[in-house]
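Just below sit the structures, each encoded as structure tokens.
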Structure 1
Amino acid sequence: MADIPDAPCLMHPLIKENTIERRLYQETIIAEAAKKNTLVVLPTGTGKTPVAIGLAAIRLAKHPDSKILILAPTKPLVNQHVDSFKDVMLVDEDKFVTITGKDAPEVRAELWEKHQIFFSTPQVVENDLVANRLNLSDFSLVCFDEAHRASGDYAYTYIARKYMEMSKNPLLLGLTASPGGTKEKIGIICGNLFIENVEIRNEADWDVKKYVKPINIKWVYVELPNEYVRARKYFEAALNDRLAHLQKMHLITSKKVSKKILLDVQKQVAAQAAKTRDTFLYNAMSIVAQCIKINHAIELLQSQGPKQVVGYIDKMKSDQKTKAVRVILSDENFRMAENIINFIIEENIIHPKMDELKRILESKLDEGKKAIVFTQYVKTVDEIRNYVASRKVLPLAFIGQRKGLSQKKQIETLDKFREGEYNCLVATSVAEEGLDIPKVDLVVFYEPIPSEIRSIQRRGRTGRMKEGEVCILIAKGTIDEVYYWSSRHKERKMKSVLKTMKEGFNTEAVTVSKKGADLKIKKQESLDRYSGKEPVVVYTDTRERKLLRELKEFESDGFELRTSQLEVGDFLLSDRLCIERKRFEDFLQSIIDGRLFSQMKALASNFERPVVVLEGSNLYGQRNIHPNAINGAINSISVDFRIPILWTKTPRETAELIVGLARREQDEKSRMVQVRGERKAQTASEAQEGIIGMLPGVNALLAKRLLSELGSVKKVVCADEERLQKVEGIGGEKAKRIRKVVEGEYE
């Protein structure tokens, strides 16, 4: 934050003079937030960070030896908060520290002890709470930036609960520009963060509007070229054939269905198929899956462009394990659409959004001006960056770490953009939340998005220091228009809800927060801790983060959880009993990538009493895997590997099961837990099966079959495609992939 010598400034003994402009609404919010747990809803660019700084100063003045924790969902945003606090607070710089997952666990434990003001992403804090490396008893303030994330399994929820349990002087602050469009969503956030007070301001409020810069929003419509329309018609013909089948089956009432409706039908049919094993329903599941895939191809063509569609089709071709994919790829209408799309690419018929985007950027980016272009897909980021680059437009890609841009590269990218080396940031959703990029003159939505929260966040990147402009590109008569009107409707509804709640919600929020307030009294430990009775001990793999949160709840009742990097399994209950826990999604993925049977073999080989826990509520409707394949895998676990399978619906149920089994198992003194440093030595045959089992598409049973028929690892590796295909279970596509891995150059 820069010095502001010409304006009245916020005054506090712990805040440097002339650093934070004094604004009445901020002072009012800080004063109220100092009294009780508060959710602050402020428009982007109106100063949520100064509220956090002001409240931190008040808490440190009141509790000088206490600690402060500032949480943000992304590392660039965490780094931004560190800089903001250091710039304005009169606190020794060595008291500030950023804690990241790159710090070793033992280093983090030391940092938590030594410093006073902490900045971190929530996942790191959650991991350290679960592993008992962090005690929040001395923290007098925890700030949750982008507080709208505090729902479901997100780490904010767990941290808030543990903080209210542990802290001697707790106070929570939630910050967001867009909490959600319904009273229910906001109520969930408030309940999860123990909120007792809500401070809401919008652009029209008398004490805020003079600080809000106007944003000029333009909707730019484009017409799809004839070739695009032709391709779409063939896709639609393929889709309508399948929708007609679903109508005849009485699963839908009209061919005008949304993706959401199709997904709902898929879940319902899958649930019924799992119960009845009816072939009619299995066929329906395949048809619904085909509709969803074709519908996605249409959306990509209309909203993104032909290259994205080709990438999607190529992905389907590389994995033809499901009937739905094979049927689609052989469909005449689908293949005609694909041919037209290939023609579009060969003839370089660019999506009209690209031309319009380039025109907008070149007309708006005069000297010193900057723009951010938002898009949903990483492939579109690359295409935009390459297409719009010119003497006037200097684009730079900004994507998430999971998509290939490290934290260091993200920071370097933002620095280059801030300093003017580049004037156009082409970004995915990673740039939507909270990043301080103050001098952006133009924001372009390459496509509308149905989320009111994300629309508000995207727009909020401009209009901070001066008047801004937003352009939303919309392809006429496509999903773009549907998403655009959906987000507008949700945003209007959110503003209406916030306006209603501004006066009346605070009383209700107290009631909501008291649902979890009883957690604070959970400070007394069980007498077992002091009776000399040995606690029940379970070793768990450090990667089982979400379930660890549930298991930690049992620690005050004679149960002890210890984390370790287990070689085999996820939970070690004794020297003979080990549990492999698989959520349904992971179970299905392990069938697809071939991990499942090698894991089962390791489990059965190393433990006398191995157990598999399958967790979830709908095994048969998630990954378009035929139910027969799923049932075959389950039967193999039970029969071939002789491993019992236990079923749970939620992480809580799984935690209760593990604790119950551990108590039963450790009643006998001889069954105390011993962590095994390594697996049992493999036999030569097991090692050979393991090597072959790592080839693409080869599971444990196929590995045995290949070795039995061909005789050795060397002969399997040297076998050509024709020879491989003579082995039952090895088709042409699988043989090609095996040869590609064996013969391909290492990159």
Structure 2
Amino acid sequence: MAWLLSILVKDYEGFTGKIGRTVAESEAAWPPNRHPGEKAPNVIVMLFDDLGFSHLGCFGSTIDTPNIDRLAEQGLRYTNFHVTPLCSPTRAALLTGRNHHAVGMRGVSNFDSGFPHMRGQISNHAATVAEVVREEGYTTFALGKWHLCPMVDASPAGPYDQWPLQRGFDRFYGFLDGETDQFYPELVYDNHWVEPPAGPDDGYHLTEDLVDHAITFVHDSVGVRPDRPFFMYLAFGATHAPHQAPPEYMAKYRGAFDEGWDVFRDRWFARQKELGLLPEETKLAPRNPGVEPWDTLSENQQRLACRLQEAYAAFLDHTDVQIGRLLASIEKLGLDDNTMIVLLADNGASQEGGPFGVLHEMKFFNMMIEMPDEAIHRIDEIGGPHSHSNYPWGWSQVGNTPFKFYKQNTHEGGIHVPLIIKWPKGVKDTGSLRDQFHHVNDIVPTIYEAIGITPPDTYRGLEQMPISGVAMNYTFDDKEAKTRKLVQYYEMVGHRGIYANGWKAVTRHTPGVSFDDDVWELYHVEADRSETIDLAQQEPDRLKELIALWWEEAENEGVLPLDDRGLELFGINFKKNSPHPESRKYVYRPPMAPLPSQAAAAMGGRSWDMEAVVERGSAEGGVIFATGTENSGFSFYIYDNRLVFDYNFFGEHLVVRSQSELPTGASTLTCQLRRTGKGGYAVLLVNQEEVGRLELPFIMRVISSVGPSVAYDHGSPVAFDYANRSDGFPFEGTLESVTITLIDTKKDPKNAEAQARAEMGRQ
């Protein structure tokens, strides 16, 4: 019988002990825990959003960043480091060590083009650094902005397979979309949506909350399992719009930039030269198109532009203070000596603020240019919860000093960013500069080499793409080492570039123009970092070789087909396996968590019907459906026993109330919105009888970066009636269901095109 049992009981574990008939006749054994070794460092990767090459104090700025500057003094500053021109692609390359097209992230994760290079998620054939190091025994944390899963999958309904916890992170606290309000964020904790723990009146700010959780995650791990090293990915919302900061930080910078962007660009450039951040022969790039000389601006233009720049500086300064808190906690734990810290930005300073800057960015994305003479009346709201601001091109170019152009472009202003690496056990030449050319896909192989691990050829049964990055560890001890990164291509919505051995060919693309008609420029960027001397005419053969090399890299890295489409990519697809039904009818039943905008009914810029089935007593009110924030959105609710629709048009409340009080008991409450051109109207109905009508001079195409909520108002209050409530004015009766039916945008192609342009601009 014993021999039969030994055949039937298969050893799946690979047990190395001995099993007898009793414990006395047996020998116990335990499988070893995976561990990278006692010398393996903790790793913290800190990522800024939309931060230019010159924005940090240690890279030339006059903005206070003392904690980041101290990191630079204790580590290395890389002065020739590059990323992709946009957020999701850089994050995909940063977390995988591969090029962004190859892993399926040509653009932002908000769309799937139907081609392998744009799936809205990182390919499972490209394991993230978190997946790899967790297999080696690390505990892993992600905090802040994710923006690496399809946004249609970012709702509480999932699927969750591309959320942080499913891509290698043990814990997550942050937001899934490309931006969020810093005072009223859309938050996810691990795999579930949560409400912010407080509001701005309580002193809440998202950056502080992220760092609080980062410290807690480390304490939880080190306090119980000090034997396990940790990997932390801390991706701030800063300094992406909206630029928001606590009032004391706004006050600190009041008047700090009154001399104007021309003076500060010259000043920051001079500081960069003094710090040795640029080759001696580097020139300041010429003024970008649309950036006017400061002295030619009106007084209101100058006042508005300065206040918008003050908000950016306050946001960055406040984030630096929070970084200081995290660093102090690491030092207090005694972990500082063997913790590698990598700090960088995902792309250069942004151009989404336009020529004047915007107090409310959603106006810009609705193709409404808010002129300074209009915006100046709300100037004191900038930086606070009543604004969604972004600065103008002039200040963005200052942030990208000494380069030309911006985020989204493949010129240096879009792709050349600061990088700091600090690791006391591995970097001894502290406070020094490194000038070797490198790219964001080089970070992961650098981490692997520091830990002493080799990424697997297969992960969970899937063959893995080869790592395309080059480890930078050779630069730690050798300032003069020749760069090992010899070639790197760039592409973003048709903008293209190629670096090879100190030379760069680059072109700016106009959507709709043949790619064959793009005009290529040629620069010797080893000396001419700011791309001021175009050598295309003098060296046509070299340019031809570089263009041919670009096409070769494009084929090898999955860049093709070139794609500059907008409408087809950002328009909502009503198809199977999607949260968007072919019927264009959505039925929501509370209780429900808030919905991200791309997973919810797309109500911006179009006609729709909303029908709510309720049962209520005579005094019961509350929100039925709301979307947006106090800055823009709409709310359908019951207040003072009347049905109300508040269309919050960028702070101007257009309101209609039912002409009579609502009946008690069961009833059907309806709001119908019809677009009739630029504007439209809304109608309220109770049990199919009209009870109110509202003319709308303008229908917002992009309503807000904050999505809808059912049976309460998530985040800042949209409607004026309940603006003083912090509980979201929850529905007090019984809300059985809310049914939303959308009118087909194909009947209004101009509106569909405007929606697409606005969504592309917002991202």
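Quick note: the coordinates plus some simple rules give every number you see, no bench work behind them. None of the values given here were measured: they were computed from a predicted structure. Cβ atoms are built from the backbone, for glycine too; each structure is taken alone.
Values as computed for the structure displayed
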item	result
Among 1, 2, structure where helix-only ellipticity at 222 nm (-39500 (n - 2.57) for each DSSP H run of 4 or more, over all residues; to 500) as derived comes to -15500	1
Identity of the structure behind 45, 39, 24 (criterion: semi-axes √(5λ) of the Cα gyration tensor in Å, calculated), options 1, 2	1
Structure with the greatest value (metric relative contact order in percent (Cα under 8 Å, 6 or more apart), set 1, 2)	2
For 14.8 (mean count of other Cβ atoms within 10 Å over residues 406-413, calculated) the corresponding structure among 1, 2	1
Parent structure of the calculated result 25.5, given that Kirkwood radius over Cα pairs in Å, for residues 366-685 alone is the read-out and 1, 2 the choices	2
